Structure I
């Protein structure tokens, strides 16, 4: 019998399984579970084998999949359902990426922020994984995550939650140092909170970083005008 904690799959910031975060899982099982957790639908065995072992022959990839499914059953994680034709993640599994994806889409479509949003949107998806499917999904999530964080920051600023708005802006700055919208959000947050020196420091830091990295690139006139308002 599996508890709710044992059916936890975390993919943000890296792969972790179970409530204790210390569960040792074979690499092939990690890759299988991660793929099923990102793309929540039944997948045919040939499709899975081809995606997970793209450089193996059809027969070898199919054999690898059978072995991986056997390893998952042997480990008693209870995360994967399979039959002769299809494989899927069990419906009871709780996937942090899916929760974060829902939060991102809610913000992007005008929904209200929730207290858990900042934590859910804090990390990239499987950032060190070399698999081509993982790199594609990670890049897609990265852009959605940053856009969602920028919207979240704007909502927090509108609600006069200056500390949280600044924290969100800095999260985006950390992920994309050359991106100007989070710099503007950070400056406007300082200004709304009556902290002109903080806004000026944020501007000067951005200006110095741009000059050091790109020499001729400078903050836009729009950013300049924030300090002149």
Structure II
């Protein structure tokens, strides 16, 4: 299982020292060996006059999970430089689209029978939830809305404040009228993900095609938007 947590570190540590510190501490929770984990982190709070520490948001897993992904890429004659995290990719792409986030925003990615929800606020990821419900439960707009209603009822019980907005992504987000149906049923402002907003696109690219594939490309665009000096592993 993955560990997802916030960690405070001395702001004076170098990048290498920070990685060593995280590896040592996370290894005790994920594995018995310091070399048997993979992790990623991002800065969510910088030092202040009253706090000399930097707050990081960290996710860690056993290395074997990442190793399987690397093996697949190597089998295709590709050499991965970074194995990123889908949670961070979704967050990054939505922050690119929305620019300014107020309150809580739920990113809901619906793909191949799986519902993946990432709740973010203005600075960080607040909550992550995933559930495989099967394609047969997501065959129509009515079924999708029913499933989302159930999942969000669970979220409301654990979140500190109501959701202010929903961003729909994944293959099911292209169902015509889904955003309006979710908005009407759940009474939460809902929109379809479009990570291509604000990007320069070639004139040869069909705008109609972009609109069709945009919700499906949220994770891919989030991976492409990764900035190495802000997100390290």
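Read-outs throughout are calculated quantities, based only on the coordinates presented, and are distinct from any laboratory measurement. Only a predicted model underlies this, so the values are computations on that prediction, with no experimental measurement involved. Cβ atoms are built from the backbone, for glycine too; each structure is taken alone.
Hey, relative contact order in percent (Cα under 8 Å, 6 or more apart) derived from one of I, II reads 15; which structure? Here the read-out was taken from I.
Structures I, II were shown, and distance in nm of label points 7 Å out along Cα→Cβ at positions 122 and 218 at 3.8 was computed from I. Given a value of 0.70 for FRET efficiency 1/(1 + (r/R0)^6) of positions 82 and 106 (r between Cβ atoms, R0 = 30 Å, to 0.05), point me to the structure among I, II it was derived from. Computed on structure II.
Comparing distance in nm of label points 7 Å out along Cα→Cβ at positions 74 and 90 across structures I, II, the highest figure is found for II.
Among the shown structures I, II, from which was the value 43, 19, 13 of semi-axes √(5λ) of the Cα gyration tensor in Å calculated? The read-out comes from structure I.
Here helix-only ellipticity at 222 nm (-39500 (n - 2.57) for each DSSP H run of 4 or more, over all residues; to 500) has been calculated and equals -11000, so which of I, II was it run on? Label of the source structure: II.
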